[in-house]
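**Student:** Right after this note come the structures.
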Structure 1
Amino acid sequence: MRSRQRVREYCETKILPLMPELDAKMEFRREFIDDFGKFGWMGVAFTSKYGGSEGDTIGYAIVKEEIARVNSALSLNLDTYYTAMEAIYKYGTEDLRQRFLPKLVTGKLLSAFTLTEREAGSDAAAVGCTAILDKDEYVINGEKSVGVGVTVSDVAIGFFKTDSSQSPGRGISAIMYGLNAPRIKKYPPTLSDCTRVAWEELFSKM
């Protein structure tokens, strides 16, 4: 309960008074995420080995719930970062965990999530964007109609067709890629930093 109260006090004193302005301007404030990282809320469910707070999913849900009470868009952002971190934690190589998790759980780096496409919706098995392996790099092409956290994040996790010879629903991979390449086109975001993102011959080597 003490953790819930601490998050609630922060949200009501720091975020809630700014909501009329944030809503009117459709503005995302990185300073909130910096504070979440500083207080250990970004990595509440991760181990200390990677800079986490040694909490659990319930602790994370409490943080997310309290943020959503005053700013549901910001809560969605946190959920996006958590989804990306969890993917790296559960399925990434140890090299990826060591390189990225300590910075992600403290908010020093942010990771977007890109799945939804115009034709496929959010069906990961039907994505049309491609990532073709060329030696030790993936060449990414296509467009995601919704990407959360794209304009403020440093890296992203997205779903791509990596083997077109496979039957529908197969040959799909989740790939981590950088977001600061000149070949990425980002569109104006919403309050929760949801936006379209497109690639043309983007090279990804993580």
Structure 2
Amino acid sequence: MCGRYYLKSEDMNAIIGTLLRTLERKGVPSHAKLNGEIYPGDTAPVLCHNRAHETRAFFMDWGFDVNQKRIFNARSETAKEKTMFRESMHQHRCIVPASCYFEWEQTTHQKMNIRPTSGHSLFLAGLYRPEKDGRYSYTVLTRAAAPHLESIHPRMPVILPADCIMEWMAPRFNPDLILRHALDALTFSPVDSPFPLISTASPSKASPSPAPRDT
């Protein structure tokens, strides 16, 4: 699954970095995070199309709000069949930029930093939707873990190559075909290893509690 990730805007490629800087110039809400460790319920940047079908960065809340629970993951294998995700899978797909994500090893409960083997950024496949109060929220798609990551957790986020992210955000493209290109090229280490930018920030207290499962 994916229940925590880290974003450093300087790690993003030139195009995405520009979109994030544009978002920053517009003003970062006091409760939002443009950098740092992102928890379910946090407000963080995602990339999607605006009404003019242009790619833009927007702040959204991580986790669909369902009965005061945060549905922060959706299984890519079944998302298009489930009422909660069906419309988003066809019409409201987004990219969640990240520098790495975190997972807890199943037996030792050691927090692991999982990141790309080359480069500095991950492009997580996501879905978004409007909430009843006018806010927008997003969820991260997951898949079966790559073989070398199974010992940490049986699920992992869907990570797309850079040349697929524009197609992912465009409703006219078939999501099933794009998901076939999900990446496995990741490496990992314990968070106490000499890897920078590991935050000890606490999750937002104002947000609904996260749902403890991959839906």
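Where a number appears in this text, it was derived from the coordinates with a stated rule and is not lab data. Everything numeric here is computed off the predicted structure, so don't read it as measured data. Cβ atoms are built from the backbone, for glycine too; each structure is taken alone.
**Student:** If you work out mean count of other Cβ atoms within 10 Å over residues 110-117 for 1, 2, which one comes out largest?
**Tutor:** 1
**Student:** So if we calculate mean count of other Cβ atoms within 10 Å over residues 102-109 for every structure here (1, 2), which label has the highest result?
**Tutor:** Working: 1: 20.0; 2: 13.5.
Of structures 1, 2, the maximum of mean count of other Cβ atoms within 10 Å over residues 102-109 occurs in 1.
**Student:** With Cα Rg over 2.2 N^0.38 Å computed per structure, which member of 1, 2 shows the largest figure?
**Tutor:** Numbers: 1: 1.04; 2: 0.94.
Structure 1 gives the largest value of Cα Rg over 2.2 N^0.38 Å among 1, 2.
**Student:** State the single structure among 1, 2 that was used to calculate relative contact order in percent (Cα under 8 Å, 6 or more apart), giving 18. Spell out each step's value before the answer.
**Tutor:** Values: 1: 18; 2: 26.
Clearly, the read-out refers to 1.
**Student:** From which structure (1, 2) was helix-only ellipticity at 222 nm (-39500 (n - 2.57) for each DSSP H run of 4 or more, over all residues; to 500) calculated, if the value obtained is -4000?
**Tutor:** Numbers: 1: -10500; 2: -4000.
Only one of 1, 2 returns -4000 for helix-only ellipticity at 222 nm (-39500 (n - 2.57) for each DSSP H run of 4 or more, over all residues; to 500), namely 2.
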